[in-house]
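FYI, it's all coordinate maths here, none of it is from the lab. Keep in mind that what you see is a predicted model, and the values were worked out from it rather than measured. Cβ atoms are built from the backbone, for glycine too; each structure is taken alone.
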Structure P
Amino acid sequence: MVPVMTGGAALDQVKAEARKAAFLRRKAAFESAGPGQSGFLSEVLAGYRGVPLSGYLPIRTEIDPRAAMAEASAHGPVGVPVIQGNGLPLKFSRWEPDMTLRPGPFGAEVPEVDDFFEPEILIVPLVAFDARGGRLGYGGGFYDRTLEMLRAKRATLAIGFAFAAQEADALPLEPTDQPLDLIVTERGVRDLR
C-alpha cells in the first residue's frame, strides 16, 4: 500500500481504497470460514479470567467472538459497545449469552437494558490490520477515541480480532489511531507488546 501517513483528502481516498480491498478479503474469508473461529481468542482470554472485558456482536462479515465471550462471562463481566453519538467514545453495556437484545446503530445489537461499566480489555472488530498493530476500522473513530480515553485512566488491552485474510502489508494511519496490543485470528495469536 502507499504511504503510511498522508493528509486530508488524499488520506481519505487511500483509506477508502484500503477498506474496499479489505472488505473483499474479509467477505471471502467469512464465506469459507468453518467452526471454531474464536478458539485462539478463548485461549488468550483464559489468561485474564475475571478481568472486565468487552467484545462485540458481529455484523455483516465480521469474525464471531461470541463463543469466547460466553466462556469469559462465566468468570467476570463481559460487555458490548454502545454508540452514544458521533464524535463520542463508546460506552460498554454488560452482556450475557441469550439475553434480550435490541437493534443498535449500524446494525449491531445491544442489550435491551443498559448496564454500563468500563472494561480493561477490548476485543476490537476491524476491517484490516497490519503486522505493527495498525487497525483500519469503519471510519467513525469510535474505538480510537475510546481506547485513548480508557488508556489515560489505566492499562487497557486492545485485542484485534479478525480473519487472517484481513492482514494488509501497511495501512494508512494517522497519529490519533490507537495501536492494537494483540492480533488474534482463526489461525493464531500475535503479541505486539
Structure Q
Amino acid sequence: MPLVTPLSPDHDAETRELAAFFNETLGFCPNSVLTMQHRPLISKAFINLNKAVMDNQGRVTSSLKRMIAWVSSNATGCRYCQAHAIRAAERYGADKEKLDNIWEYKTHAAFTDAERVALDFSLAASVIPNAVNEEIKTELYKYWNEGEIVEMLGVISLFGYLNRWNDSMGTMLEDDAIESGNQYLGKTGWEIGKHK
C-alpha cells in the first residue's frame, strides 16, 4: 500500500498537460507524478526538470540515458524506478541484447566502451559513499565532453530523487512497467516488492 494515495490524473490541469510528456516516455502517467500532485508545485517542477534532463544536446542518446537511470536505480534498490527505466530504454530504442544483458554491461559484447564508462559513472555516483574518483573522471573524458557528462549526472541526480521518492512512498507500479520489469529484469531476481 502506498504511503500516500495517488490523485486522479485530472486533479491539476497544468500537471495533466505537462504529464503528456510521459505518454511518449512510458506510455502512461506515472503514479509517482500523481502522488506529487498533492502539492502541484512539486509535480510541475519535477516534470519540467525531467524534460530538461532528458533533452538530448550531445551524443548521450535517449536510450543510454534510460540505461544510466536503470544502473542508478539498481544501485539504490528502487524496483519501481528500475522497471520504469528499463521500460523507457526499450521505448527509446535500446537494443534488445543490451536490455536482456543490462546486468552484465561491464563485460557483455553488446555494450561499447563509451557506454560502459557512462554506466560505471552512474554506478559510482549512485552509491553511498559516492565513488566518483579521478579514474572515473579520466575514463569519462576519453569518450564524453563536459556537456555530455553534465547530461549524464543530470539523469543520475534526477533518479536519486525518484529512487528516494518511490521507494519511501511505496509507489504502486503500473501494469506496463511490471511487464517490462518482468521481461528484462525478472530472470535475475527483479520483483515488484513493495510496489504492489
Practice prompt. Taking mean count of other Cβ atoms within 10 Å over residues 85-92 as the quantity of interest, name the structure among P, Q where it is greatest.
Written response: Q
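Which structure, out of P, Q, was helix-only ellipticity at 222 nm (-39500 (n - 2.57) for each DSSP H run of 4 or more, over all residues; to 500) calculated from, if the result is -8500? Don't skip to the answer; put the middle values down first.
Values: P: -8500; Q: -19500.
Checking each candidate, the match is P.
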Fill in: At a computed 25 (relative contact order in percent (Cα under 8 Å, 6 or more apart)), which of P, Q
P
